[in-house]
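Q: Below you'll find the structures, each written out as structure tokens.
No lab work stands behind these numbers, since they all come straight from the coordinates. This one's a predicted model, so the numbers in the text were calculated from it and none came from an experiment. Cβ atoms are built from the backbone, for glycine too; each structure is taken alone.
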Structure P
Amino acid sequence: MNTRTFIVVDRDFSNRNKLVHTLSHRGYVIPLDRMEELGGQWPDDAWVFVGDEGDQVIDTAEVLGRAMRSYPLVAYGKSPLMSRVLELIRGPCIGYAQWPADVAEFWRTFEELQKRIPLKSESAQVAARARRMLSMLTDREREIAQAISEGLSTKEMAAPLGISPRTIEVHRGNILAKLDTKNMAGLVRLVVEAEISPTE
């Protein structure tokens, strides 16, 4: 009985349909051009596969973060650079799958990814949401968010980053706006939550 739900987000119709066909053998599949098309019809649980083209992965992660959904997010592409795979795994994705690819190899990859999903504990869901929220920040903003969480002052941050204290303040404002956080305490909480180990 097919009870698993998959969401496939890809503006490339042909590529998306091939993956939808493969996934449909093991569950119910929702094909989307963009994650926003789902509206408020959120499944209780789902795996999200996103084509790694343009900003599709980050856009999808942002929608999931705003909706506070901790679905496992998997990027896919035909021949990704290792640096890109590592960037996404360190960010919003639980893994990366090669696609189009041999179907048997794709399912082996999926089975390995399933092993990385922690038990659905509250702390794991909190950490997943925090990581998705922080993935909306630029690299520089993430550096500043981390420094803030370590208790560094504006002046202490500015020198090592090679930017002025005024620029730090501008970044702080942008960070709070992007994360819809009212103060620095909320930002620090998000950074701490994002560092929760999946095994905790």
Structure Q
Amino acid sequence: MSPPAIAPRRTQAQRSAATRQHLIDTAIEVIERRSLEDVSIHEIARSAGMTSGAVQHHFESKAVLMMNILSALLQAQLDAGALWPAASLSARERAARFVDTAWRLIYAQPRFIVAWNIYLGSRSQPEILQHVARLRAEIGAQLEAGFFDAFPELLATPDRQAFLGLVFSALRGLGLLQLFPAAAQPLPLGQAGAQLACLADLIAARCENAR
């Protein structure tokens, strides 16, 4: 019987990156359970099985940790799956698939609310707001490119930027309703379906009219 293979020892950089990711994941889980204002470095450290000093070795302040969480959450919006439908499908198939996928993978997810909790809770911290502005610009450019690749009929329309903003504002608005538990339970696809169907119809109609 052959001896078991020994996994290669990770480098210091790899161990540090793994620890940072563990802290980011732990902080997201803590914020999902509680409000941002109630979350402290000490609580995150305890939940991660570390000391506060160890956390601050990787993230010198709560603000820096929050900025890294926002980076991870916003990038995850693009890495969540096949967001963009194939341009070879009909306009109505593309619109329905895009809206359904964007809702399920991004806007109906608890981590979307975590990102907005961080943003809304950091309005008095300019360094975080500046970071958010840079992230939104980067993510926005990627979303714009992907949307018009999926719906090339709309690329030449004079109000394409306004329409793009309308589409994503509608999706964000539905997602943000989950910030207000008194208004409704988190919106599953079934409850939000009628509004999402209207949005898909609007996208498809614009594509058909632009031909």
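Q: Figure out for me which of the structures P, Q the number 5.0 belongs to, where distance in nm of label points 7 Å out along Cα→Cβ at positions 111 and 167 was derived from the coordinates.
A: Numbers: P: 5.0; Q: 2.3.
Computing distance in nm of label points 7 Å out along Cα→Cβ at positions 111 and 167 on every structure in P, Q gives 5.0 only for P.
Q: Here's another thing I want to ask about it. Comparing structures P, Q by distance in nm of label points 7 Å out along Cα→Cβ at positions 15 and 63, which one has the largest value?
A: Values: P: 1.6; Q: 3.1.
Structure Q gives the largest value of distance in nm of label points 7 Å out along Cα→Cβ at positions 15 and 63 among P, Q.
Q: To test your reading of the models, identify which of P, Q gives 1.6 for distance in nm of label points 7 Å out along Cα→Cβ at positions 31 and 103 when calculated.
A: On the way: P: 1.6; Q: 2.5.
The read-out comes from structure P.
Q: Compute relative contact order in percent (Cα under 8 Å, 6 or more apart) for each of P, Q and report the one that scores greatest.
A: Details: P: 17; Q: 23.
Looking at the calculated values, the largest one is Q.
Q: Can you say which of P, Q returns 52, 12, 9 when Cα extents along the principal axes in Å, for residues 55-94 alone is computed? Let's see the in-between values first.
A: Values: P: 30, 16, 12; Q: 52, 12, 9.
Only one of P, Q returns 52, 12, 9 for Cα extents along the principal axes in Å, for residues 55-94 alone, namely Q.
Q: Suppose you compute distance in nm of label points 7 Å out along Cα→Cβ at positions 127 and 151 for every structure in P, Q: which one lands on 3.9? If you can, show how the numbers build up before the last one.
A: Values: P: 2.4; Q: 3.9.
For distance in nm of label points 7 Å out along Cα→Cβ at positions 127 and 151, the value 3.9 is produced by structure Q.
Q: Quick one: Rg and Dmax of the Cα atoms in Å came out at 20.5, 70 when computed from one of P, Q, so which one is it? Don't skip to the answer; put the middle values down first.
A: Working: P: 18.1, 59; Q: 20.5, 70.
Comparing all candidates, it corresponds to Q.
Q: A value of -15500 was derived for helix-only ellipticity at 222 nm (-39500 (n - 2.57) for each DSSP H run of 4 or more, over all residues; to 500); which structure in P, Q was it taken from?
A: Working: P: -15500; Q: -22500.
Only one of P, Q returns -15500 for helix-only ellipticity at 222 nm (-39500 (n - 2.57) for each DSSP H run of 4 or more, over all residues; to 500), namely P.
Q: Work out distance in nm of label points 7 Å out along Cα→Cβ at positions 79 and 159 for each of structures P, Q, then name the structure with the largest result.
A: Values: P: 4.8; Q: 3.7.
Once distance in nm of label points 7 Å out along Cα→Cβ at positions 79 and 159 is worked out for each structure, P has the highest.
Q: Can you say which of P, Q returns 0.25 when FRET efficiency 1/(1 + (r/R0)^6) of positions 39 and 87 (r between Cβ atoms, R0 = 25 Å, to 0.05) is computed?
A: P
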